[in-house]
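Every number in this text was worked out from the coordinates using simple rules, so none of it is lab data. All figures in this text were calculated on a predicted structure; none of them were measured in a lab. Cβ atoms are built from the backbone, for glycine too; each structure is taken alone.
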Structure P
Amino acid sequence: MSSSKAWYYDLQSREYFVDESTRVAPFKRDNGHDAVRAHFFTCGQCSEEERFLGFYEKYCDEVKEQIERDGCAQPPLHERTFQGRLYSTDGVTWVPAHEPEGIAICRRVQERCPPRKLRYCPPKND
């Protein structure tokens, strides 16, 4: 049985890599670098040529600690995970996902494709 995979971005080396989707970003890689989740999308095929980066994602420290300690099953925590989520388009400047700046990042991703063509583009699970 294969587990689900996700894209991540190494903030120091600036490389993308695949790891388990259960990782809570930010996290330290084996190389000591910080990594965050990378969300890729496509308007067509989920190929390297057609996919594009939508945004990076991480959690604020308080929510990250709660997720790692308690998981996401508890309803109050589920709401806090949304409020503790941060988005970035450059891996440097982070904004709350639920604030106007974070919502604008998602809107720009949606506007890149014709209506009903935007698709999330996860890595292939081998």
Structure Q
Amino acid sequence: MPCDYEIDLQRRLLKCRVWGAATHAEISQMRQKFTHDPAFRSDLFQLYDLRDATGLTISAGEIRDLAGYSPFSREAKRAIVAQRDAVYGAARMFALLREAGGAQEQIQVFRSLSEANAWLGLENKEIRSG
């Protein structure tokens, strides 16, 4: 599966990473795993690293499906990092659909890891993905 996650409770951070061409099923399966992880808390910040995603084998309807549910609370901030245009566009669509659906959490999409870390307040905590 071209997806993985790590929970860092000391930094209040859920790091998710996608590489290759991930599918809706694989992304959904990763979300299922981390939400059922005993260490998961709804107020964690999330760093979703899509820099190594070569593409997403996912339709607009599947993005809408993913955006229709969030395990995150009002205290959470979610940063998505995507560099390739198609992946960035899909991430922006997800963020806009979350916001339109009344998302409690804050969500932003970035082109660089350093921008995402700064927005999450992690720039001085040596957070790297991968």
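When relative contact order in percent (Cα under 8 Å, 6 or more apart) is calculated for each of the structures P, Q, which structure yields the highest value? Spell out each step's value before the answer.
Working: P: 26; Q: 23.
Comparing P, Q, the top value of relative contact order in percent (Cα under 8 Å, 6 or more apart) belongs to P.
Here percent of Cα pairs over 26 Å apart was calculated and came to 22; which of the structures P, Q was it taken from?
Details: P: 22; Q: 11.
The value was obtained from structure P.
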Q: Work out the source of -7500 here, i.e. which of P, Q gives that when helix-only ellipticity at 222 nm (-39500 (n - 2.57) for each DSSP H run of 4 or more, over all residues; to 500) is computed.
A: P
**Q.** Per distance in nm of label points 7 Å out along Cα→Cβ at positions 97 and 113, the highest-valued of structures P, Q
**A.** Q
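Here FRET efficiency 1/(1 + (r/R0)^6) of positions 25 and 41 (r between Cβ atoms, R0 = 25 Å, to 0.05) has been calculated and equals 0.50, so which of P, Q was it run on?
Q
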Q) If you work out distance in nm of label points 7 Å out along Cα→Cβ at positions 49 and 65 for P, Q, which one comes out largest? A) P
